[in-house]
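Multiple structures are listed underneath, in structure tokens.
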Structure I
Amino acid sequence: MKPAAKPFNENEFVAGLRISIEKQSNSRRAKEMAAYMLDQFDFAGVNAPARTEILRDISVQFEKPNQKQIVKVMRMLWDLEEREYQMLACEFLNRNKKSLSASFVSTHVKYFIINKSWWDSVDSLRPAVGYVVSENRELDKVIFEWIESDNKWLVRSALIHQLVLKEKVDPKKLFALCDRRKDDTEFFIAKAVGWALRDYSYVSPVSVKKFIEQHQDLTPLARREGLKAINRKAARRSS
């Protein structure tokens, strides 16, 4: 019979993750993973499938955490050196996103977006951010604060937070955010503008194409990314 889950304890939870990561560390793979991320972070050499299994095995030992416990675990993992711990923090967050309130976005998540930032962590925070904002529409004011930020990762987070929401996307908000950064040439921002447009083009290709046609000052990267699915579909029809 499976043992009953224990009350959630942040220190014990993180200790379990650390023991498992250390057991599965691989120096050769760590060098390869660091090189892929342009040597910005140290790695233990534990790949994503193994991390998911570790997180699952530790999580089943405990009761569901509340938001305060989620944030504390994330802070503890963010302070650790190897990049696997930040990625575990993001996966842990997304597993427990239904336990989050509006205050997670308004008060807590900014720390994780702007510290130890790179596309892997920022994009991995998106599912939880998108879920919380979609459930608490008053948080749109936070999203529109982010889009005006000088921090490119906050801007990117604002642009991509509605990804994969499909018919639940607020198109007015989407196009307003893209319009605000339409001519921004910073790579990760321009890519995010195009990504957001392309994702919504699966739902409403006509409105996305119209937006792109009406905004001739879109960067070439954003335009190319935004039209990618539309052009691919048109090419299939003509072949």
Structure II
Amino acid sequence: MSQILKRFYAGDSVYEVLYTNIRIQPDDGYEVQRLKRAIRKAVSRQLKARRYVIELLIRENFDSSAWYCTLTFYEDKLPPDKVKANARFAYFLKVLRKMGYSEIRYIKVLEHKHGDARYHYHTVMSGVPRYAIQKVWRNIYGKNVEISHLDLKRVSELAKYLAKEVSDAVGRHNYSRSRAPNGLREPERTFEIVDDNYRLSLPPKAELIEQQVLAANAFGQSEFLFFRTPEKCRSARASAKGN
């Protein structure tokens, strides 16, 4: 039986998902089908997990010159709902663009389900200086603006934090990102059929981010490996394929 290997290349990181190429047959009994579907479901959940989608987008599109911002509202500017909150963020971007910052790129998360349940934003941004973000947001919406350079050593921790709130609607993301002409790049993806004996392993000099077996039973297993390389992904690709 073969396996499927999916790789995602994002900045200096490589994210690999390996799983048994399972086929459900018409004559499979209920228990056999249940076990086979368990492998498939584990893979599907992992590939769609917000935390990893966000982390890959950050690693692919931003470096240490980008800003991580927490933006909160004055009491009298506090939006009553998500639609109004997003409209206010769009206006914030519009003002920045009118100031000449036409290449702003971002990924943002709107939260309101913890603490005092006030709407506020967490965002990673580039293409605009710190003082402009502070000036515009404070002039329009609120003085509480926290800004720091993106810490590349803590991207996994940040992505986990940004994905902590469940979306209000089933099938909807709790994050959004800049679109064309300043849209974020998707991580490069590859798909490969590999031998049943193939195993995920950390390349030499790579830094482990996370590794985990997602599911395993008599009909197969699924697992993932996430790592950073000393160099950019062009070298990482050659190293990963050499395993």
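For distance in nm of label points 7 Å out along Cα→Cβ at positions 14 and 94, find whichever of I, II sits highest and give me its label.
Numbers: I: 2.2; II: 4.6.
For this comparison of distance in nm of label points 7 Å out along Cα→Cβ at positions 14 and 94, the top structure is II.
Of structures I, II, which gives -10000 when helix-only ellipticity at 222 nm (-39500 (n - 2.57) for each DSSP H run of 4 or more, over all residues; to 500) is computed from the coordinates? Mind showing how you got there, number by number?
Working: I: -20000; II: -10000.
Structure of origin is II.
Comparing FRET efficiency 1/(1 + (r/R0)^6) of positions 182 and 198 (r between Cβ atoms, R0 = 25 Å, to 0.05) across I, II, which is largest?
On the way: I: 0.95; II: 0.05.
Comparing I, II, the top value of FRET efficiency 1/(1 + (r/R0)^6) of positions 182 and 198 (r between Cβ atoms, R0 = 25 Å, to 0.05) belongs to I.
Determine which structure produced the value 16.9 for mean count of other Cβ atoms within 10 Å over residues 142-149, calculated from the coordinates; the candidates are I, II. Spell out each step's value before the answer.
On the way: I: 16.9; II: 13.4.
Structure of origin is I.
Using distance in nm of label points 7 Å out along Cα→Cβ at positions 22 and 214 as the calculated read-out, with 1.1 as its value, let me know the right label among I, II.
Working: I: 5.8; II: 1.1.
The structure behind it is II.
Can you rank I, II by relative contact order in percent (Cα under 8 Å, 6 or more apart) and just name the one with the largest value? Before the final figure, lay out each step's value.
Numbers: I: 12; II: 34.
Largest value of relative contact order in percent (Cα under 8 Å, 6 or more apart): II.
Any read-out appearing in this document is the output of simple, stated calculations on the displayed coordinates, not a laboratory observation. This is a predicted model, so every value here is computed, not measured. Cβ atoms are built from the backbone, for glycine too; each structure is taken alone.
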